[in-house]
Structure formats: structure tokens, C-alpha cells
Structure P
Amino acid sequence: MRIVIAILVGILTLFQYDLWFGKNGYFDYKAVSAQIIENKAENEKLVQRNQMISAEIQGLTKGFESIEERARMQHDLVKENEMFYRIVKENK
């Protein structure tokens, strides 16, 4: 009887090995889950960057004020005795 139980335990252990360590097992699942979380965080950063670029493009295509502001800020095109104020609108 003990031999039968030992054989059954051995077979059960073989099945469990595939579940935990085999292809698409528990540890592979955990690694893929961590990679998915990492990719979602990176995608969120890219979405925010794309929104900023889109807003900047729309600002440049709609009016000359944004072009003037960009030239003044990036290339220091402020005349002598001139004060340049940048007013930032608060998003609500």
C-alpha cells in the first residue's frame, strides 16, 4: 500500500512541477504581470507627453501670440527697456 501512495505522490509532484515551473506556469505569470504594470506606467507617461505636444502644436497653428511667446522665451528676443510677462491660465 505504501508503494501505491508513493507512486501517487510522485505523479502529483510531476503535475505540480509543470504548474509552478513549466512554460506558462506561476512564475512566468508573475513575470508577465510585472512587465504589464511597467508597460502601463510607461504608456501613461507617453500619453501625457503626446498631449503636451498636441497642445503645443495647436497653440502654434492657431495664433501668432504663441509663436511670439516661444520666440521670446527660447531665443531671448526681449527688447531693451521692455518687460515680458507670461500669463499662464489655470486649467480647471
Structure Q
Amino acid sequence: MSAEVALIYRVLPDSADVNLAALKQEIVQRLQPKYKVDKIEEEPIGFGITALKLYIRHPESDEYTSDEVEEILRSIKGIGNIELEYFSRLSF
């Protein structure tokens, strides 16, 4: 039986001027192929700020960690705040 871990992050840009299309592309490029980005949703917050909701999966293994995902996200220019909203083990 193989298992995966599902993560949902809420990512806030560091300003309303951040190009969300470019930011989404950078996130996918930096996380994949090690981490699977299933989808990215835009969530309007207000005052011109839009959060991104990231749906990410990875195999359940010591080689993959949510800490590493967060380190990658924090290293991307334009990201201001990261919040892990959901964490679950998926088995099938």
C-alpha cells in the first residue's frame, strides 16, 4: 500500500503589486517535480490583496517534509506569509 501526504497552504503575497500569474508559475517550477502541485486557487482578501491556496501532495517518506516545502516557498520573491491550513495522510 502506498501513501501520500496532502498539504494545503495559504500564501499571501508581500504586496498587492505582485504579479500572481508569475508567482504561481515560480511556485510550480520550484516545487516540482519533487512535490506535486495539484492546483492553485486565488482567494481575494481585500484592499487589492489576493491569497493563493496551494494544493500539494508528496509521497510519505523521510525524503519529503512540509518543512522543506515551506523553505522553498519562503525563498520565492514576492511571498510574504505562508500558513499551513491542512495536513493529511492519504492511503490507497
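When you work out mean count of other Cβ atoms within 10 Å over residues 17-24 for each of the structures P, Q, which one comes out largest?
Going through P, Q one by one, mean count of other Cβ atoms within 10 Å over residues 17-24 is largest in Q.
helix-only ellipticity at 222 nm (-39500 (n - 2.57) for each DSSP H run of 4 or more, over all residues; to 500) computed as -26500: which structure among P, Q? It must be structure P, since only it matches. From which structure (P, Q) was distance in nm of label points 7 Å out along Cα→Cβ at positions 9 and 57 calculated, if the value obtained is 1.8? Here the read-out was taken from Q. State the single structure among P, Q that was used to calculate semi-axes √(5λ) of the Cα gyration tensor in Å, giving 67, 11, 10. Clearly, the read-out refers to P.
2.4 is what came out when distance in nm of label points 7 Å out along Cα→Cβ at positions 33 and 73 was calculated for one structure; which of P, Q is it? Corresponding structure: Q.
Bear in mind that the values in this text are calculations on the coordinates, not laboratory data. Everything numeric here is computed off the predicted structure, so don't read it as measured data. Cβ atoms are built from the backbone, for glycine too; each structure is taken alone.
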